[in-house]
Structure I
Amino acid sequence: MNFLEGEVVYLNKPKEWTSFDLVNRFRYKLTRKLHVKKIKVGHAGTLDPLATGVMIICTGKATKRIDEFQYQTKEYVATLKLGETTPSFDLEEAIDRVYPTEHITKESVEKALQLFVGTIQQIPPIFSAVKINGKRAYKFARKGKTVELKPKTLQIDELELLECCLPVITLRVVCSKGTYIRALARDIGEALQSGAHLIALERTRIGNITVGMCLPVEKIDSFLDEVTIETID
């Protein structure tokens, strides 16, 4: 493998790591292995710190393929808790409101999910990297400022109820680039005349790259030791 020229590696992002953390870890280990000071490394598709799963890492000239990977269909397994909301729509922020859930049934959940299959409009979370006047939205959110985010057009190809143990439900989501699963959790809660937030999220696929094909962080060293590494003459 010629990482300086350009390679693509599939990693499984651990929980509580940022996408930047994972890129930095791989870059650090790669520069030490190659005995170089710098190497271009990037990733195709950010995951929130509390999410796990498929991260495609590109090095060298292969970073030009990042857009190609980002536009591929993504699959997630998401676990939602109904009846409670948080400002971030996940566990990064504390619960701010509680809603009734007694009226919710498995049948009503399945009916609500159908509202989000196809082409939809979604307002991104305020706790997100969406830019507003050149600044990231989460910077406004952390200062307690209210800003208006414009809805985006997205495509959700599949939305399957995998498990229903009310008030907790687990979903499989197949969607386009730019879909915020946290925002989908918010919208599903509202559709059920309640609230919801994300309590677990795994990206299981990008295009045809599945989580089973991804390298755990703890095996990066052994991977770099085992592969044949070429250098540019």
Structure II
Amino acid sequence: MRFTIATYNVHDCVGTDGRRDPERVARVIAETGADVLALQEVSGPGEDGRPDPRPDDFFRLLAQAFGGYAVEGPAVIDGARRYGNMLLSRWPVSKWAVADLAQSEREPRNAIDAILETPAGPMQVIASHFGLRHRERRRQALMIGDMAQQTDTRPTLVMGDFNDWFPLSPIVRQLGAAIGRSLWQVPRRPTFPAGFPVLALDRILVSRHGRILRTRVPGDAVVRLASDHRPLVAEIEFDPAFS
């Protein structure tokens, strides 16, 4: 089975021109052609009693533009705002949870842990946005590694904005060990800043049940404007034994 996945930090739909434009972000998402997509820095209204739907509910707007199924994973929820991760899928989501990855006195962080019912069978997808400090990211990688501990029957994807730019990343090494992959089997493609990417902050890891056939980082004019990151897109193939 082959399919396309992507991870994309949408920067609250604020582009490099300073404009907040969710429709522009939705165009980039559509152009990736992804069957499964992890989004970071999505925002929407909180539970302040104002009527729904609201024009600033980017969780709702991006889910509607994508179609399919959506899982919200806001790390920040208060009366006025919710903000954080989102997972979009062409296939049904049979089970999901949001795991708290927050570290003391640091910005709230979490991970969406979902089971997707693909045509080839169940697949685990973990989507996250790591912290800004190295020690914080190491702890978050350990927590996600525990969530992604492999079985012999279920493929796993781990993806998101890792906020880690080191070529020999200990963060990627930890996560790769959890899903049976070495550091050298994880593509490293610069995605930040959008205008001229030099840092590989966004990553996709695939368990030993499959392989990444190719990756790309779109770079047309809309992509360069829509967010401060570019999306990372990968074509995946799982072994016939798991289809």
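Quick note: the coordinates plus some simple rules give every number you see, no bench work behind them. Here the structure is a predicted model, which means the values were calculated and not measured. Cβ atoms are built from the backbone, for glycine too; each structure is taken alone.
Taking FRET efficiency 1/(1 + (r/R0)^6) of positions 44 and 156 (r between Cβ atoms, R0 = 25 Å, to 0.05) from the coordinates of each of I, II, which one would give 0.35? Intermediate results must be reported in sequence, preceding the final value.
Details: I: 0.80; II: 0.35.
It traces back to II.
With FRET efficiency 1/(1 + (r/R0)^6) of positions 60 and 212 (r between Cβ atoms, R0 = 25 Å, to 0.05) computed per structure, which member of I, II shows the largest figure?
Numbers: I: 0.45; II: 0.20.
That would be structure I.
Which structure, out of I, II, was relative contact order in percent (Cα under 8 Å, 6 or more apart) derived from, given a value of 22?
Details: I: 30; II: 22.
The read-out comes from structure II.
Given a value of 67, 37, 30 for Cα extents along the principal axes in Å, calculated from one of I, II, which structure does it belong to?
Numbers: I: 67, 37, 30; II: 49, 39, 36.
For Cα extents along the principal axes in Å, the value 67, 37, 30 is produced by structure I.
For distance in nm of label points 7 Å out along Cα→Cβ at positions 76 and 124, which structure out of I, II has the highest calculated value?
Details: I: 1.4; II: 3.0.
Largest calculated value belongs to II.
Suppose you compute Cα extents along the principal axes in Å, for residues 4-91 alone for every structure in I, II: which one lands on 38, 32, 21?
Derived from the structure labelled II.
To test your reading of the models, identify which of I, II gives 5.2 for distance in nm of label points 7 Å out along Cα→Cβ at positions 28 and 100 when calculated. Present the calculation step by step, with values, prior to reporting the outcome.
Numbers: I: 5.2; II: 3.1.
Considering all the candidates, the number was obtained from I.
With FRET efficiency 1/(1 + (r/R0)^6) of positions 20 and 108 (r between Cβ atoms, R0 = 41 Å, to 0.05) derived from the coordinates and found to be 0.55, which of I, II does the value describe?
Computed on structure I.
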